[in-house]
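Each structure below is given as structure tokens.
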Structure 1
Amino acid sequence: MMNETRLRWLLLVALGAAAALGQAPFDVPFVMVVAMAIAVRLGSFAVTPRAAAACGFAFGFGYFAVALHWIVSPFLVDVARHGWMAPFAVVMMATGGATFWSIAFWGARRLSRGIWALVPCWTAVELARAYIFTGFPWASPAQAMVDKLPGQALAWVGPHGLNLMIFAAAVLMASLVAKPWRLRFVALVPLGMVMLEPSMANRVENTGTVLRLIQPNAPQHEKWDPDKIGIFYKRQLLFTAAEPDAQLGAPDLIIWPETAIPWGLHGSEVILEEISAAAKGVPVILGAQRNEDQRHFNALAVLGPLGEITQIYDKYHLVPFGEYVPFGDFLARFGIYGMAPQHGAGFSKGAGPQLLDLGPLGRALPLICYEAVFAQDVNAAPARPDFIIHATNDAWFGTHAGPQQHLAQARMRAIAQGLPVARAANTGISAIIDPHGRVLDSLGLGQAGYVDAALPQALAPTLYSKTGDVPLTLLVVALLCFAVMRRVTRQRRLSE
């Protein structure tokens, strides 16, 4: 029995790894859904909630270990100092995600002997994963659908509603295994949907605004090297001053990536004037660090025609342990400073979402790097923008899966909001994304250059942009309450 149990766990780990192939750069969501269905079927044989939790953990561990394998990249920038942490990072991230999924399998077995309770339970833990501990919704199953027809449902139900649909499809397939063949064909419906791509007939008109996205391609281990700083800076100046596209005309806005210059924003007036001069008076948005009252901010600045700073946005959804240490201010009271924001070592969070007023170009919602991962943050904008600007430094994420998955997240935000996205990335992938999530023009990983492209028009506000996660949350709560009531009724009948 023990050998059979271990074999089942190993099989579930392998199925989780296969399910991760739905994520970029593999992009095979068909395999993801099939692997989920098999995992659900195997989990249904678990007699106790504890055994079900073990099945969910094994499946989740395999899934997140493969989907998030890029997490080793930041630790390999300085291998001598941090390389030893890389394996632990993968194990910790996989364990964290697997713990959420184990709770889903445990809860489903507690609520019902059937498998349908897994749909609301699984959706609930993915919803929790996006919010608690500042949230980390990376590699959600919905992310794998950005290139497929079901991904367009993001505009209606958002990422968690799409997760519910994916889990329901997997449970449906698992439930039909023991049914007659004619019923098993029902499982082909969700599989067929997963393989379909959205129609390219839905063209989006251009606004007439031309954007230039700058991609200097500064590898992270060289980005702050004193001997290389000047090279990357001059490269961006050269791209900024380049002749306009003959068909599109001169750019109306130039966007540099996150932390595009190594100098602090304040006190770099000469540098900013040089950038504006290269832009020939065209507004420039660039990423830079800034200090204020001994606190550090990861910021985006809008430069006027003479290099003057007209607007500033400070990143507010920071990366735990990457940009700050949780409870850093509290720990500083005991002499443990680390990256405590109020003591100048880490970044401090900005005031929250805001819009940049770009005059005739409209209003833009700025997102810096990690902020594009959170659908709820985009929904929290003070008003509906005309487009989204995503400035990022994906050099931290390596040169393979990480940057491609980050691009998929930006595409999800475009679909969910019905808004175009202008994405400037240090090492790629810089892209213009239309409101259907399609990449219209881009510059690939590891390339230095720039993209000139017309900005697509925004669509009408989507249902998700109006409601956010509230309807889905209420639906999940209702389904869980229904499952609890059924369990209570069943136990009462058994006791009688």
Structure 2
Amino acid sequence: MEASVLIIYGLALLLLFLYNCGQLSLIIIYLRSKQKRRDMIMQANISRPETLPRVTVQLPVYNELYVVERLIDAVAKLNYPANKLDIQLLDDSTDESVDVVAAKVAQYQRQGLDITHVRRPERTGFKAGALAYGLTIAKGEFIAIFDADFLPDPDFLLNTIPHFADPDVAIVQSRWEHLNEDFSLMTQLQAFGLNAHFTIEQSGRYAAGFLANFNGTGGVWRKTAIADAGGWQSDTLTEDLDLSYRAQLRGWKFVYREDVGSPAELPVAMNAIKSQQYRWMKGAAECARKLIWKVLKSPNVPLFTKIHAVYHLFSSATFILVLVLGVMSVPLIYVRSRHPEWEWAFFIINLFQFNLLILLSFYGVPFWLLKRNNPAKLGWYFPMYSSLMMGLSLHNTIAVIEGYMGRKTPFVRTPKFNVKAATDSWAANKYVSRKVSWLTLAEGGLMLYFLGGLGLAFYVHDFRMFFLHIMLMVGFGMVFIYSLVHAGGWPSSRRDSVAGA
């Protein structure tokens, strides 16, 4: 039994190390691809509007009362010839936001904008279904997509459309920026993590020619590429990742513009963060189940690209490894105290601290590039973000296992808030879940479990896991307490902002 604890812990640590080796290769690729990323900066010639192609902008919305008007206003300001642009409000809403959208659309129609309010007869397929329905009536040969919480830059299309001069390009993806990053500790930590994805992962995969993913919003598709790849499909919760892989397996190219930012709102309530994480993690697992054999059997995909695709598609499984490592780390202290003859095995385990250096580089490089005026905050953000992800590991592990098992659940959208400053309140937001689930109580139990791990360290006089258990206790504590507070209707943005100061 005691040996099995050591074996399980060591195996999880080894698998996590192998995954981090893939991340390390992306860091190296990113740092070596600066010139290529510079060379990809392109902008359309607005002085010759007749040369620009027609573009359809799709805005899939569902009960977005708080943000839909600002979305429409932002898209209406896109700097693109009016006769080459049409806008679709793909509105599946079931509340009063339908009337808000209708009034806003009518306002811009009177101003001469080609904008339509699309209400399909049945909400099948969720977001994927809405996009597919809109595609049947789209006038453009290129399709730009923005979720409800995005505010695209006016020059977005001028910066992305030129890449389609290459007839093999199917997707141009932009980098997400954050409208409310400084709202609270939770938004700062989310921005910290997303910045690493949009800097190291997306740029690295693009620079190396690996299979990459459209992020669901803030990007443009070639209409014929969508059809050629089989169209939008709703059998996974991440229809964007699914279609991206299917298109690239058909030979279409992916382009990433790190220098083109698309500002968006970050979730401010813990249940909203959980909802988003659940959809991303489970959807990735569903796509791994659906696509992995197609990738491995594809004769046109190089071996190294296949290896990175495995890393990519199974990335959400790292939460299973993190949870196993955390749970096993407490009894491991006791095992270590009873078996000094196994010290050689613990010495080997300690060598895997290289994981920490890789992770620090993965998050530190983008933080340094984006926050050079305040690099000292890396010492705060990195452990706090790591703690938060550890605290979400139980929740995300369940999502991932459900995805691998093929258990289907509805697409649950992330509530939007329209808050930016710390003084803004979202207490009256009617879309936020106020339920306290058994999972929240389990997260509270794990907080106490790792508190017990700290006590065990004093009992056996072994403090080598002490900092890890502090992070795990803090992470599960954050998730547990924020879930209770936000579910109880006490969001108080001012209280959150103090925590993030």
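Work out the source of 16.5 here, i.e. which of 1, 2 gives that when mean count of other Cβ atoms within 10 Å over residues 218-225 is computed.
Going through each structure in turn, the value belongs to 1.
By the measure FRET efficiency 1/(1 + (r/R0)^6) of positions 106 and 378 (r between Cβ atoms, R0 = 25 Å, to 0.05), tell me the structure among 1, 2 with the highest figure.
Greatest value across 1, 2: structure 1.
Just checking, which of 1, 2 has the largest value of distance in nm of label points 7 Å out along Cα→Cβ at positions 418 and 458?
Top value of distance in nm of label points 7 Å out along Cα→Cβ at positions 418 and 458, among 1, 2, belongs to structure 2.
Where is mean count of other Cβ atoms within 10 Å over residues 34-41 largest, in which of 1, 2?
When mean count of other Cβ atoms within 10 Å over residues 34-41 is calculated for 1, 2, structure 1 comes out on top.
So relative contact order in percent (Cα under 8 Å, 6 or more apart), computed for just one structure, reads 15; which one of 1, 2 is that?
1
Here distance in nm of label points 7 Å out along Cα→Cβ at positions 42 and 98 was calculated and came to 4.2; which of the structures 1, 2 was it taken from?
Label of the originating structure: 2.
Suppose you compute helix-only ellipticity at 222 nm (-39500 (n - 2.57) for each DSSP H run of 4 or more, over all residues; to 500) for every structure in 1, 2: which one lands on -13500? Intermediate values should be presented prior to the final figure.
Values: 1: -13500; 2: -17500.
Source structure for this number: 1.
Say we calculate mean count of other Cβ atoms within 10 Å over residues 234-241 for every structure; which of 1, 2 gives the highest result? Don't skip to the answer; put the middle values down first.
Numbers: 1: 17.9; 2: 22.9.
Of structures 1, 2, the maximum of mean count of other Cβ atoms within 10 Å over residues 234-241 occurs in 2.
We did not get these values from a lab; they are worked out from the coordinates using the rules stated. Being a predicted model, the structure only gives us computed values, none of them experimental. Cβ atoms are built from the backbone, for glycine too; each structure is taken alone.
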